[in-house]
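Each structure below is given as structure tokens.
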Structure I
Amino acid sequence: MDLGLPVMDGWEATQRIKAAPATRHIPVIALTAHAMVGEEERARLAGCNDFETKPVDLPRLLTKVEALLRSPPPPPA
């Protein structure tokens, strides 16, 4: 999830994904060029499962994607 989306930012989009029963199980990795203190915490509070800064280290990102896809889905809320 790019956190700097132009119309609806990534925080809001993630919150909507995680709020909907049909999509809350989908893992979300925040992607941002803003590596400032607090950005990762803010992304996780919005519902992101992981956090990655740009420029993206593709092997590291793929490792995170693979790990999230292997994880069991969260229980229904």
Structure II
Amino acid sequence: MVVETTLGDGAALVLMTDGVGDPLGSGAGEVGTTLAQLWSRPPHPVEFAAQVAFGRKTFDDDRAALVVWLVGDE
């Protein structure tokens, strides 16, 4: 599947495995709220790795994510 979209300044493109996507669900729950807050700006790489490796009961799959933050004029 090919998807084409336009991202504005300050937006982020997130690619993730189902290990992150399944607990994320629609994004409206605790995982979505937390990741949206933590990833509103690029974190330090070590912090990012810890954030992706979160624990969630009944979700024990491997977790991986790739995020590209777009930097606009500041």
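I have 2.7 for distance in nm of label points 7 Å out along Cα→Cβ at positions 24 and 56, calculated from one of the structures I, II. Which structure is it?
It traces back to I.
helix-only ellipticity at 222 nm (-39500 (n - 2.57) for each DSSP H run of 4 or more, over all residues; to 500) was computed and gave -12000; which structure, I, II, did it come from?
Numbers: I: -12000; II: -8500.
Checking each candidate, the match is I.
Out of I, II, which structure matches 29 when relative contact order in percent (Cα under 8 Å, 6 or more apart) is calculated?
Numbers: I: 29; II: 57.
Of the structures listed, the value fits I.
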Using distance in nm of label points 7 Å out along Cα→Cβ at positions 8 and 64 for the comparison, can you identify which of I, II gives the largest number?
II
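Readers should treat all values here as calculations from the given coordinates under stated rules, not as data from a laboratory. Just so it is clear, the structure is predicted and the values come from calculations on it, not from any experiment. Cβ atoms are built from the backbone, for glycine too; each structure is taken alone.
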